[in-house]
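Right after this note come the structures.
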Structure 1
Amino acid sequence: MNSGHVQSTYNKLDLLRRMVLSREGDRREGVLLRQSKGWFHVGAQGHESLAVIGELIRPDDYLFGYYRERPLVLARGISNRKLAQAYFAKSSSSSGGRQMPGHHSNRGLNIWSVPTPTGSVLLPACGAAWAMQLLGKDTITIGTIGDAACREGEFFEALCFAAQLQLPIVFMVEDNRYGISTCTENMNPLRMNMIGDGINVVRVDARHPDRVYDAVAPAIDTARRGEGPTVLMCEVDRICDHTSSDDQRVYRSAEEIAEMHQRDPLEVVSAELIESGELTADGFKAMKAEIAAEVDRDYLLAQKDEDPQAEQLNEHLFGPVPDSGPVPIAGGRNWRIIDAINAVFRHALEKDDRYVFFGQDIEDPKGGVFGLTKGLSTAHPDRVFNAPLAEATIVGAACGMASYGMRPVFEIQFVDFIGPGWNQLSQNVSTIRWRTVGDWKCPAVFYMPYGAYLPGGSIWHSQSNESLFAHIPGLRVVVPTTPQDAAALMWTALHADDPTIFLIPKHRFRKQFEVPEPTIEPVPFGKGIIRQEGDDVTLVTWGNCIELAEEAAEQLREEMTVEIIDLRSLVPWDKELVRQSLAKTGRLVVLQEDAESCSFGQKIITDMVSNPDTWDTFMSPPQLVSRGDVHIGFNPIYEYAALPSTGEVVESLRLTMQE
C-alpha cells in the first residue's frame, strides 16, 4: 500500500552536501585501496538519498543499520574523520580496529554496532523498540537490511514480533536487486508479495530524497504514535561493486550499469537545484572540490592515527562484574533449586524495574514447564511475558533490550532448543562489547534447563552441551548444583554487565536439599568449591554428575580418599582451585555429562598437562569420564548406555592409583 503525500521540508543544499560527502568518502577509499593503503572497502554509492532520514529521526531514536549506511550515519552525526579511522582500522575508530569499514557504531548517537550478517540486526532492533514501548517512550527504532537478507528466517521473525506487539519500529529494506552477484528480483519476498496484510508495506522509489522523505515521515509518525511497524521497500541502485572484493562487470551488463548512472541521485538532485536556481554549476563544482579537500585531510590525518596494539586483543571481552552485595534470600530450610531461582527472580522483579522476563509458557498458570517462574506474571504482569516458539526472537530481542539499558532474563525452555537462537547468541550477544571496545554491552541472562538422567527425554530433552557455549568468547557459563549456589550465582548473573548462560541441571532441580546456612553467601563467577576433601585423587565435575562423583567416592572410601571439586562456573573456571588440589593429590579425574570430543572436560585436562607447574605433579595419566560422542535415545536403556555411570567413575579413580 502507498502512503499519502507528505510535504518534503528539508534543506536540499545541506542534504546534497552530505550526499557528496558520502560519495567522496567512498571514492577516496577506493583510491586508497588501489594504492594498497587499506584492506577492504564497502560502498554506498547509489544509496545516498537515504541520508534524508536523518532529517526525520530524533536524537533519542535508535538506528540499527547495515554496512551500506554511510550516507545515513553521516546525516546522523558520525564524522567523516571517524569513518576514515574505521577504514584504516585505527585504535580511535568505533571498533578499535576490530570491525571492517562500514560497520558503524556510536553509543552516544544511538547507532547500534553493525554486524556483518545483515539479517541479524532486526531482532535486536525489535528488542530496543520493545524496551521503549515498555518504558512508555515515544521514541522509535529504524532497522535496515539489504534485500537479499529478506530471505533470512530472522527477517520474518522480526516482522511477526513487531506486528504482534505493535512495536515502534520502521523496517527499511534497501532493495538494490542484488545480493553480491545474485539478482534478487525473483527471490525478494516483498517483490513476490509474500508479506501479509498484517504488516504495512510501503514501496518507494528511493532514488530521490523527496520520495524517501514522503514515505518515511508517515511511517515514523505511525510508529511514534504506537500504531505499529511499517516495512519500507526502498528501491535504490548499487552503483558500485558489492565490496572491493567484487567486480559487478562480471555479472551486470554495460547497459545496466550505464542506466544506473543516468539516475544517479547526486546528479539528479544537483541538476534540480541548478535548474531551480538554488545552486549554480560552478557552485556545485566548488562544493565538490571543497568536500574532496575535506575528505583528503580526514584520511591523511586518520592514516597517522595509532594502530591497535596486539596486547589489547583480549580487552573488552568482558566488563568487570559489579559487586552484587549479599544474596537477599534466607537459607535454613529444605529447598529445591527451582524454589531458590524463583525466589531470586521474585526479588529482582520487586526491586528493579529494568528486569524483564520472556520465555515460552512462563506466564501463569503454567509458570514455566518446570515451574521456574510460577507466580511471577501474576505479581508482575507488566514485565513477565510468554514468548512465541521462536528462539532467535528470544535471544535477539534480549540483545537489543539489554543494549538499550534493560536487564532481560529470558528462558530457553530446554537447552536442546537453543539452535534457532545460535546466530544471535554467537554473532551479536557474545560480540557486542568486544566489537565496540566496550561502547555497547549486553547484560542479559539466558537460563536453560539442561542435562539428562531423567528417563524419557530422548534426543531433544537430554542434551548437556555446555562446551558449545564455553567455546564462544564473550559468554559466561555457570552450572549450579545446589539451591544455595543456584540462588547465589543467579544473583551474581543478574548484576553482571555481560551475557550469562545459566544451565540448570534437570535431574537435581526438583530434589529437596537441606540448606542449613541461615544466609546465602555470594558466589562470584569462576569460583569452584570443594564438596569433599581428600588426599589421593582430585575429581572435578559439575551439574548432574556431582551425584556420580559422591557415589563413587563413597564406594571407594576404604581404598582412597577422593577430593571432589564442583566447578559451578565454567567460564571463567577455577583453575587455581584445581591446581591446588592436584598439587596435593597428584591424580586427576574429570567427570562430565557432555559428549567427549572438544569438550570442557578435555580442556581442563589439556590445561593441567600443558602447564609445567601442574604437569610435574602428575603421578598417573589424567582420566576423562564422559558421555561418548553419541546421542541419547528415548528408551532408558539407550540413555544410561550413553551417560557416564558410577561404575565408570570408580574404574577411572582406581586407574589413576596405578602409578
Structure 2
Amino acid sequence: MPTITLPDNSQREYDHALTVMQVSESIGPGLAKATLGGMVDDNFVDASYLIEKDSNLRIITERDPEGLEIIRHSCAHLMAQAVKELYPEAQVTIGPVIEDGFYYDYAYEPGFTPDDLVKIEKKMEELSKADLEVSRSVMTRDEATAFFRNLGEEYKAEIIESIPSNEDLSLYTQGDFTDLCRGPHVPSTGKIKSFKLMKLAGAYWRGDSNNEMLQRIYGTAWQDKKALKAYLTRLEEAEKRDHRKLAKKQDLFHFQEEAPGMVFWHPKGWTIYKIIEQYISTKMRQNGYQEIHTPQVVDKSLWERSGHWDKFREDMFTTSSESRDYAIKPMNCPCHIQVFNQGLKSYRDLPLRLAEFGSCHRNEASGTLHGLMRARNFTQDDAHIFCTEHQIQDEVSNFIDLLFEVYRDFGFDDVIIKLSTRPENRVGSDEIWDKSEQALELALNNKGLDWALQPGEGAFYGPKIEFSLKDCIGRVWQCGTIQVDFSMPERLDASYVNEDSSKQVPVMLHRAIVGSMERFIGILIENYAGAYPVWLAPVQAVIISITENQIDYAKKISEILKNQHFRAEVDLRNETIGLKIRDHAMQRVPYQIILGAREQNENTVAVRTRDGEDLGTMSLDTLIQRLNDDVACLGRTNLED
C-alpha cells in the first residue's frame, strides 16, 4: 500500500501500485488532463511511471519549467517522426533540448529546403491532432543496436554502440516511430500544441569537423499559443536590436576576416568603451582595489603549473621564440599571482585586491563567433582578492553589494543568481571543495538572496556564484562571477606570514562584474536599442544650424558644452532642417539643439529629444543643468534609486 506525499505535505494512501497519471486522476480530472510527468523522490519520470512504494510526488504540468522541457523533448521526436514519414530515406541522429527549443540533426543526401520546413511543420500538426499514445520501453544496448540497424538508422546504432554494454536504454514509440531518449515524454502527441520550426543549419556528425556534414533543423515549442507568440515577438524585437546592425548604423565598430573574432573599434564605439572602463576603474579604487597590468604572452610552463594547459590547451593561441613555447594569455589569474608573489606578504596585507582590465585571447571555433557576444579577443574587468579563510564572507558580501550597485547604474535591476558546484573534472581535495562551496552558500544566505543551485558547473579550480542580468525584453545574460579558489595559489607558490609567524597559503577569490567588456557593451547596445542613457551616449548633444547665419553661434554653443565636459557635435551641413533632425534621431542622439535667428538674437537654444519631444526654447544654463541631471542619473530612472 504505497503512501504518496504531495508537495503540500498532504498524503494519499493506495492499496496497489499505480502510475503518476493514476494519482493525478484520483485527485481530479482537471489535473489528469494537464499532467505531463512527475518528480518521484527527485527522479524526473513519465506520467506512466509505476509507483510501487511510499514516495514523495510532484505532478508536473505545462505550468512547470520541467513541463516545458518535457514538451520540447517530445516535440523533437514529433519533428523526427514527421521527417521520417515525409522523407523515409532520411536518418535521424541526435536531437536534444536547447534553450527556448530543440534541434535534430539528419543525414539526408538531397538536403532540406525552407519549403521542406513548411511541409514538416504541417505534418507535425497532423501528428499532434492524431493524439498518438507515447509509450516507453527498455532494451539492452545490443538489442537497441540491432533494432536501429534493422531500421537502417546507422547513426543511431553508432551512438548506442558507444554506450556501456551493461546499461539498459529507454526507447519511446508513437505510432510507427521509435526513438532513443532518456525522457520523460508527454503521454500523447496531443499534448504538443504550440511549436514552430525556425531554421536550417549545417552540423558535423558528433560535432567533429573530420566527420560528415549533417543537416540540423531548429525548432521551438511552448506550453500554449500565447507563450509561442510572445517568444516570436521577442525574437523580432531582438532582431531589431541586433548589436551588429546597430553598430553599423551608429558607426561603433566592425569585424573583418583578417582578424576574425577581434574588434576594430571606431571613435564612437571606443568612447562608450572608455566611459565604462573609467567608471569601473573609479569603482574599483573606491572599494580598495589596486589596478595592475600583466603581460599578454607568458611562458607555457606557467600555464602548466596553474593547470590551464591541461584543461584549455586547445583554446589557447600559442607562439614560440628562441626555443621557448609561449601562450597568449587566455585569462589573467596566474599572472595576478605572480604580482602577489613579489615581496614578502603578511596577514596584515590581506585582503589584497588586484584589478586589471585584462586583454585575453581564446581560440574559439569560427562557427561560434557572434559579434561582441562571442569574440576571440576580449577584455575582462578582472580582479583577484587574496585573503584569509575568515575574510571570505566579508569579501564575498562586499563584492555582491558592489556588483548590484554597478548593475543598477547601468539600468539592470533584475539579477538572477546561481551557485555552481564542483565539476567532475577538477583539481583540489574534496575537503577544500566542501569549504569553498559552504563559504559561497553561507555568503548568499547571510544576505538573504534568492539563488538556484547548478551542480557540477563550477570551474575546475573552485565553485562559483554566477550573476545574470535580465534585459528589457526578458533575455538573460550571464555576466558577473565570484569564485573561491584554494588550489591555484598553492600550485603557484603564493604565501603570506600569519600572526604566529607560520607560512600560509592565501585563499584567492576570482571575480568580475561585467565579465567581457566587449560582450557587456553588446548587451547594452541591444538592451537600449542604441538609445543609450545620456552618460553613455557617444554624442550627447548635436547642435544644428538652420541657416548659414547661425554657424558661428553654433560653434560657440558647441565650445561651451565641450568645456562643461559634454560630448557635443555640430551639424553645419547645407541640408534641410527636417533631414538633419531625422538623421540625428536615427542616430539616437539624446538631444538636438536647433539654432535659428530667434535663438541667436535671444542667446537661447531650442531643444528636441531623440524621441521627438519638443522641449521648447531655454537658456543654455537650463540645458546644461538638464544634461548634468541626466548624466548624474547614470542608467537609473532617478537619483533616488
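Worth pointing out:
- For FRET efficiency 1/(1 + (r/R0)^6) of positions 443 and 531 (r between Cβ atoms, R0 = 35 Å, to 0.05) computed as 0.70, the structure of 1, 2 it came from: 1
- Among candidates 1, 2, the computation of FRET efficiency 1/(1 + (r/R0)^6) of positions 211 and 483 (r between Cβ atoms, R0 = 41 Å, to 0.05) that gave 0.10 used structure 1.
- Among candidates 1, 2, the computation of distance in nm of label points 7 Å out along Cα→Cβ at positions 395 and 539 that gave 4.6 used structure 2.
- Label whose coordinates, when volume of the Cα convex hull per residue in Å³ is calculated, return 170 (choices 1, 2): 1
- Between structures 1, 2, the calculation of mean count of other Cβ atoms within 10 Å over residues 227-234 yields its largest number for 1.
- FRET efficiency 1/(1 + (r/R0)^6) of positions 67 and 323 (r between Cβ atoms, R0 = 41 Å, to 0.05) derived as 0.10 - corresponding label from 1, 2: 2
Computed from the coordinates by the stated procedures, all read-outs in this text should not be read as laboratory data. Computed from a predicted structure; not experimentally measured. Cβ atoms are built from the backbone, for glycine too; each structure is taken alone.
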